[in-house]
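No lab work stands behind these numbers, since they all come straight from the coordinates. Given the structure is predicted, the values throughout are model-derived calculations rather than measurements. Cβ atoms are built from the backbone, for glycine too; each structure is taken alone.
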Structure 1
Amino acid sequence: MLSIEEIKLLKEKLKKLKGTDWEKFLSDQIKILEDLEIAVDANNSQVINRLDKTPEWFAKDLEQKRISPIIDGGLYRTIQTKIFQFSKSNLYNSLEIGPGNGMFSKEFRAWRRNFFLDITPAVERTVRRRFKPAAQKNLTFYTTDKTSCESVPTASCNFVFSWDTFVFFTQQHIEQYLTDINRILIPGGHVFIQYADCHYDVDLSLAKRGYWNYNTKTAMKDIIERTGYKLIETNMFRQGQSYAIFQKPGKQNPVVYRISEITLD
C-alpha cells in the first residue's frame, strides 16, 4: 500500500522534471498527488497536533534510549568533532534543543553559558549529572510547550544545536522553531541540527511507521531559506543521520565555520 511519505516523495521527484516535454503530463500528475496528499494527510492544525509527539511520548522514548543507546562511539566522536568547530569563542552562549539524556550536552563547556530547552522538565536532573559542581552555575534550563523559545534571552547565543529531536517534528513545526530561534541568535550565529531526509530508505522507513515525521533535504533547504537563514551545509554521516548547518545573516559572530568532510571511524 502506498504511504503518504511515498506520495510526498514521488510528488517531489515529479516536480524536478517540470520544464521538459512532459510538463503537461507531469503537472496533471502532481496535481493528482497533491489532492491525494491533502486527502490522506489532512493538512490542518488538528492533524498536525496529532502528528507532533507529546511530552509523555518523549519521556518513554528517552527511557528506551537510556536502555538501548542509538548512537555508537564512532558516530558520537564525529558529531563531537563538528561541535568543536563552533567552540572557538567564549563570548556568547550555546543553546541545545532537546538534550534528552544529555549525550552531547557536556560538549558545550567552551561556551560562556549553556542553555537547554526541552519539552520534558525531568531532563534537567539528567543533564546536570554530566557536569562537575563548579560548572552548575553556568547551566540554565527552559521548558517549551512546543516551539516557543521566549524564555531564552534575545541575541544571547552564537550556536544552537539539536540531535535526535527535529526528526520527530512536522515541517510546519520545524519552520516555527527556526523562526523562534532567529530571535535568540546573534547576527552571524550558527545552527547545527539533525533532520529526517526521506530521500533515503532508512529515514523513509522510520517515517512510514510513524516514528519520525516526513521531511527531505529539498524541503529542509526551503524551510531554512524561507525563515531567513543562509544554508551552509547539508550532508549525512550515514543514512538516518542527516544534518544541516546554517547561519543567521550578519557579522557579529567571531566564529567562522568552514565545511570539512568528517568521516566515521
Structure 2
Amino acid sequence: MPRLLVINPNTTAAMTRSIAAAARAVAAPGTEIVARNPDTGPASIEGPYDQALCLQPLLAEIARGERDGCEATVIACFDDPGVAAARCLVSGPVIGIAEAAMHAAAMVAARFAIVTTVQSAVPVIEELVLRYGAARGCAGVRAADVRVLALERTRAAAYRRIRDCAARLLRVDRADAIILGCAGMSALGPRLARDLGVPVIDGVGAAVKLAESLLALGLSTSKCGNYAAPDPAPPRTRARPVGAGKQTVSDTASTPRR
C-alpha cells in the first residue's frame, strides 16, 4: 500500500486540510495520504521571500516523512519550493505540483494558461514554465488578485475573481485549458471546469497520480549527479578575518587535540 507525504510548505492548517481532501479525492484505493505542514515558517507563500523562509522547516518535514515510511513526496505549493533539494534529501520520488500540472496540461490541450493568486507570484511561475520546457504550450500566466489566505476566508468572492481571470485567459490569450496556480485553489477545479467548459488541472491531484505511477513502476530518485545525497556530516566552517592568510572567506574548523 503506497504511502504519500503531501506537504503544504506554509503553516496554515486549514489549507493543509483542504489540500489533503483534494489529494484523497483522486488517490487510488489503498493509497495512504499523509498531509502535513511545518510548525514554523510563513503563513502563506506569495513570492521569493516567503519561499526562502519556508525551505528549512519544509525540508525537515520531508526528511521526517521518509523516516515515517512515506515512499513519495508531493510539495503542495505552485512555486515548487525546495523540490531539487528534497530530491537530494530523500530516496523516493519528489514531485512539485507546478511541474506535475504542466505535464498533465500538455497531454490534454495544445495551449494552457495558468491562473494564480497575486502579481508577485507571476514571475516565479513564468520562470518555472521556462525551466520545465513548457513555454511553447503556455498561453500566459495571470493573477486573479486574490491573496492566498483569502481562498480560505472569502470563498465566493475569490471564486468569482479566479473564474473571471480564467475566462479572460481563454478568450484573450486563446488557451484551451486552465491550470490552477495555487494549491489552495484545489477545491475549485470541478466547478471551474463545469463553468468554463474546458479542462481545469489541479496540480495537487496531478502530482498525487504521478507519484502513484512512479511508485507502481518501481522508480526512485537517482542518487547520481545532481540529486546525489548530501554529505551527512559536512565539515564545520568558521569565518576568518580578511587578510588572515591566503584563505579569507572560510576555513575548516579543526578539533583541538586532547
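For this structure, a couple of remarks:
- Ranked by relative contact order in percent (Cα under 8 Å, 6 or more apart), structures 1, 2 are topped by 2, which has the highest value.
- Given 9.3, 25 for Rg and Dmax of the Cα atoms in Å, for residues 94-133 alone, calculated: source structure among 1, 2: 1
- Read-out distance in nm of label points 7 Å out along Cα→Cβ at positions 54 and 86, computed value 3.2, structure in 1, 2: 1
- When volume of the Cα convex hull per residue in Å³ is computed for each of 1, 2, the largest belongs to: 2
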